[in-house]
Structure P
Amino acid sequence: MNKIGFNVLAWSAGMSDELFPIIERLKEIGYDGVEYFIGAPDEDAYKRVGNRSRELGLGVTAVTVVSPDTNPVSESATVRAQALDQLKWVIDRAHDLNAEVLCGPFHSAHAHFVSRPASADEFARAAEVLHAAGEYAAQANLILAPEALNRFECYLCNTMEHLANLVQLTNHPNVRAMFDTHHANIEEKKYESAIRTIAPYLSHVHISENDRGTPGDGHIPWDNAFAGLAAVGYKGWLTIEAFSRNDPDFANAIGVWREYNDPWHIAENGLTFIREMSIKHNL
């Protein structure tokens with residue numbers, strides 16, 4: 001069975017010892033790993049949290065975003081250089097966490113729009129930055145898995161077709177791709193065809209309900225998602241990404257204005273749901 005992880009953004013985007021009780025309980029529940037957001041400035045905290053995760057026997061993945069000041073698709077060479085510097089810093093922190101995968105929409109600035117569709121030049125600029133980041137990530141034995149987001153959060157990569165094109169342009173073995181069931185629910189016609197499109201590069205999967213609450217409680221076509229992953233022989237992480245208002249600053253930044261489910265309801269019931277669906281579809 002694929003390894004199952006849980007993203008601690010359901011509680012906090014921070015990085016501190018305050019995460020210890022959360023990851024300890026996730027281990028007790030039965031999770032194989034945890035996913036952390038990389039953004040907090042305390043570099044020593046990443047090492048402490050990484051060490052505690054390792055002591056608990058938890059695998060680690062990580063997620064990050066970039067801002068307009070560090071936007072890989074910017075026309076400004078200075079901004080693109082800042083983007084690469086930022087990604088290198090994030091890769092260092094992922095290494096401190098002992099992470100296997102760094103995912104997220106770091107191909108372009110989150111929720112930043114220019115009132116037109118993405119251009120070929122922007123894809124080329126993103127690919128150039130990601131290739132250089134892939135070279136740096138290779139030294140840390142880290143896979144970069146950029147993410148396609150829905151049209152309300154991103155204009156560069158909305159679909160698996162867009163993302164596959166970007167990965168092909170990047171042309172680096174450490175730059176692959178991820179699939180998120182929440183964003184795909186908005187942008188893809190069919191889960192199975194979307195998964196087939198990204199399958200040659202697929203290295204990470206976010207299990208996320210349509211409302212960002214407990215997987216299985218909403219209207220995501222889960223049978224299609226798990227059948228699609230099984231059909232392409234996916235062997236990587238299945239990581240629940242769900243949100244709450246526990247961290248108000250982060251919630252405000254991503255437009256989370258209400259509670260969906262209690263994070264522990266999501267963690268406990270979501271784990272059971274993933275296990276049941278994996279068995280049902282021989283994943």
Structure Q
Amino acid sequence: MTSVLYDAPGPRAKRRNILYTVLFLVVMAAAAWWVLGTMADKDQLASEKWSPFVTDSKVWTTFLLPGLWETLKAAGLAMLIALPLGAVLGIGRLSEHAWIRVPVGVVVEFFRAIPVLLLMVFAYNAFAELTTIESEIRPMYAVVTGLVLYNASVIAEIVRAGILSLPNGQTDAAKAIGMRKSQMMAHVLLPQAVTAMLPALVSQLVVIVKDTALGGAMLGFAELLYQNRAITANYGANTIATLTVIALIFILLNFLLTSFASWLEGRIRRGKKGTGAVVDIKAVDGQLGGV
């Protein structure tokens with residue numbers, strides 16, 4: 001039995017697949033056993049290192065929840081600015097006027113090529129030298145600025161790819177009934193391109209949430225990961241336990257984000273506003289070699 005993409009495995013291939021699966025599980029179990037054994041030898045599994053997250057509410061109210069709020073605030077502001085800005089830049093790259101298309105393309109490629117951490121550091125120093133923003137809130141401004149500049153450029157490419165993925169007949173039909181370019185973009189192309197762009201957009205929003213941690217590591221921004229320092233200083237050097245809990249919070253946060261996006265995408269597709277095309281974020285970002 002075959003499919004369009006591959007031949008169905010035969011009896012020998014099935015046995016090999018089962019063997020490879022068993023070997024993989026054995027290796028993973030051995031690695032987990034070694035990691036847990038090493039942690040036990042270093043007293044990282046001791047109950048006093050993990051129990052504060054269950055028995056002491058102050059670790060949540062004083063450190064984790066305030067850190068989570070700062071993460072959500074920075075990520076939310078960055079999304080709120082980067083999404084419409086990226087849409088405008090993406091549409092600008094499709095302009096028929098070179099005086100719009102070329103400068104927008106230069107801006108997008110420039111900021112897409114710079115690591116987001118470098119943008120944050122540059123913004124922090126620029127705010128320190130050129131503005132009167134207080135040092136206590138300067139890291140927040142720098143993190144949001146870096147996230148917006150980088151992610152708006154990536155979102156611009158996602159928007160451009162989503163619009164270009166639509167069948168040419170959509171544009172031709174809109175022109176045939178006398179629509180202007182702005183009307184065609186607002187009422188025909190963008191609504192249909194949303195479903196194609198949504199998976200890639202969600203992936204980029206998840207990146208925004210995770211990249212807030214760069215501000216904590218380099219700029220002293222009091223986001224979720226930054227709270228690791230204060231927790232380990234107050235609860236007996238429980239670094240592994242703290243990082244594990246923080247990682248689980250990030251996983252839950254991004255799971256909720258992707259679940260909501262999946263629900264939204266399904267609702268849009270059921271409304272028959274999509275074309276079936278999907279924009280791949282790896283294809284959009286591939287030109288930069290994984291910048």
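Every number here is computed from the coordinates shown, using simple stated rules; none is lab data. Predicted model, so just to flag it, every value in this text is computed and none were measured. Cβ atoms are built from the backbone, for glycine too; each structure is taken alone.
The greatest value of distance in nm of label points 7 Å out along Cα→Cβ at positions 65 and 233 among structures P, Q is that of P. A value of -24500 for helix-only ellipticity at 222 nm (-39500 (n - 2.57) for each DSSP H run of 4 or more, over all residues; to 500), calculated from one of P, Q, originates in structure Q. Quick one: semi-axes √(5λ) of the Cα gyration tensor in Å came out at 26, 22, 18 when computed from one of P, Q, so which one is it? For semi-axes √(5λ) of the Cα gyration tensor in Å, the value 26, 22, 18 is produced by structure P.
State the single structure among P, Q that was used to calculate Rg and Dmax of the Cα atoms in Å, for residues 49-136 alone, giving 14.6, 48. So the calculation was done on P. Of structures P, Q, which gives 3.5 when distance in nm of label points 7 Å out along Cα→Cβ at positions 105 and 225 is computed from the coordinates? Going through each structure in turn, the value belongs to Q.
If you line up P, Q by relative contact order in percent (Cα under 8 Å, 6 or more apart), the top spot, with the largest value, goes to Q.
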